[in-house]
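Structures for review follow.
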Structure P
Amino acid sequence: MLKNLEYIEAEAKRRIAAASDSKDLEDLRVEFLGRKGKLTELLRGLGSLGPEERPRAGARANEVKVAIQQTLDSRIAELSAGEKREPLLDYTLPGRRVNVRRRHPVNQVIEELVFIFRDLGCSVAEGPLIETEHYNFDALNTPPDHPARDEKDTLFLRDFPLLLRTETSPVQVRTLEKARPPVRVIAPGRCYRNDTADARHYPVFHQIEGLWVDEGVSFAHLKGILLEFAKSLFGPEAQVRFRPHFFPFTEPSAEIEATCPACAGKGCRTCSGTGWIELGGAGMVDPAVLAPLGIDPEIYTGFAFGIGPERIAMVRYGVSDIRLFYENDLRFLRQF
């Protein structure tokens, strides 16, 4: 009996050590410790032993049973740890496609415009998206009865008179509050207006505001800067032209147009046959804006301009609907 117990213990430990998965271990448990297992069958023969041999065999049988169970538990723990460290992988499966990140087309244009104006000597200024009526309207010489101050055009917040800025022009006021001329800055950023979304308008858009204040600055300087900008953006043959317009914070004011890059000024669908595309507005900073900021308009003059990156992106990439820039359609964005 004792020799058989030694044999069963040795065989069980050997086979358990060689088991490669949990199913094999369960089969071994049943084979050695189950109701019809080898150890159980052997113990049924204890009754045939003499009174002196029976206690020794019973005690040894219990030791063997415990040893086999401990060996099983230890091997189960080893296999479980190995499975956690090295999960089974199917190397025959096809690889996953890598989604390469791309810059948004409007952001690409903004970065290019900022680079051009940096080369022209401008630094970048920033301001808050949530503004007060003072910075968005009052300090920019916008009268209280101006249509732009109506809720039909401006998105006011519950904490009146706070609002979402309608342009980046408030940044020029905040800049002149802190800095004395000469000042050369551009202010790129997001703006908001209470517009109905259509192919040419959207409640959210971007603008790059430019400001140049110094002694002796004239409209000729404005034209020269914007001409150089157009040539850098659209090529050396590009030209600019100015159409008279009105803005509360500039006088005189003008709309800026540049030669259509799609047809080189000959006329096409992109420019509606005119040969020109609109870039934005510009003009000489009104003395009524400079004086309250402590800048003497008799000594200093300046110009300001606002350019819409979305307009340029639409022309450059042949996009006919501005809403495509904001719908987050991956089929559209992956083209850029």
Structure Q
Amino acid sequence: MTNDFLSLHFDALVIDGHCDSIGNQLEQGRWLGDRSDVGHVDLPRLREGGIDVQFFACYVPTPYQRHGAVTHALERFDQLHLLAEHLPDQFVLARRTDDILRAKAEGKIAGIAGLEGAEALDASIGVLRQFHRLGLRNLGLAWNNRNAACDGVAESRTNGGLTEFGVKVVAECNRLGIILDVSHLAPAGVTDVLAVSGQPIIASHSNARALCDHPRNLTAAQLEAIASKGGVIGVTFVDAFLNRGDPQAATLDDVVANIEYMLGVVGPDHVALGSDFDGWTLPKELKDATCYPLITQKLVERGHHPGVIRKILGENLLRVMRTVLG
């Protein structure tokens, strides 16, 4: 890798749209302030990989989704707050776009607090507002299962979209300034969110169905619909979403193929990255957050303009964040 690639990568604003790493801190005791050879993400490795902004999903595991979802989600939020409180010189929990730009200028990593699944809302708009007060700025409406707001992709047979509560959640997220994330959502729900939301939405970690026929990936029509509302799609590194038939054969080239396919479908303003670090298994070349510059290297080698690469690395997600968060 030449200095040209590194200069572009480390000068750019790099935003990763999805990781599950805060669960490691809660459940495995792996303090993300310390460098580790376990897992994919910690602050030192984010810094080594040139990642300036990391979306942290507070996922509620299936055993807690019916009982204890709010408590478990709050425990994950607590871990994010502990990271910010104990390492204020390294990490900030961003609430507005200016927090991100300030963190970049100060050499700090900005975290975006997210919920992965509306189970943690306990069918209450008041709970949603409380999470917003704690810093919630990204809401994945579903994981794979059904909840009070919508059906996840595992329930697609029902053709269920947003419930009446789900419609209220979308409206309140628009009002509060919370980004809506449709990764994991059943197709009817994606359609409903696009129809109801007055703000751009994201699919934080989903690939192209045309390249890998997996239910978690998006069709060209879905990609176009998200883009038409000003949203972005985060190409993910999950091996099963890159090569469903043989996930262990997935490669960095498959990630780049998804980026290039989406560029052809929706153009350079609507493609981003969402690794799913610490959420699933990944191609061997992308062993952890330190490998992010390899993506920039590949895109440069394939002739993509530096301005387009900067958009993919972070500027597209930043645009959505500025629109929604302010």
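When distance in nm of label points 7 Å out along Cα→Cβ at positions 175 and 279 is computed for each of P, Q, the one that comes out at 2.8 is Q. Structures P, Q were shown, and relative contact order in percent (Cα under 8 Å, 6 or more apart) at 20 was computed from Q. Name the one structure among P, Q that volume of the Cα convex hull per residue in Å³ of 118 was derived from. The read-out comes from structure Q. When mean count of other Cβ atoms within 10 Å over residues 111-118 is calculated for each of the structures P, Q, the largest result comes from Q. The value 20.9 for mean count of other Cβ atoms within 10 Å over residues 135-142 was derived from one model only; which of P, Q is it? Of the structures listed, the value fits P.
A short reminder: the numbers here are calculations on the coordinates, not readings from a lab. Bear in mind the structure is a predicted one, so any value in this text is a computation, not a measurement. Cβ atoms are built from the backbone, for glycine too; each structure is taken alone.
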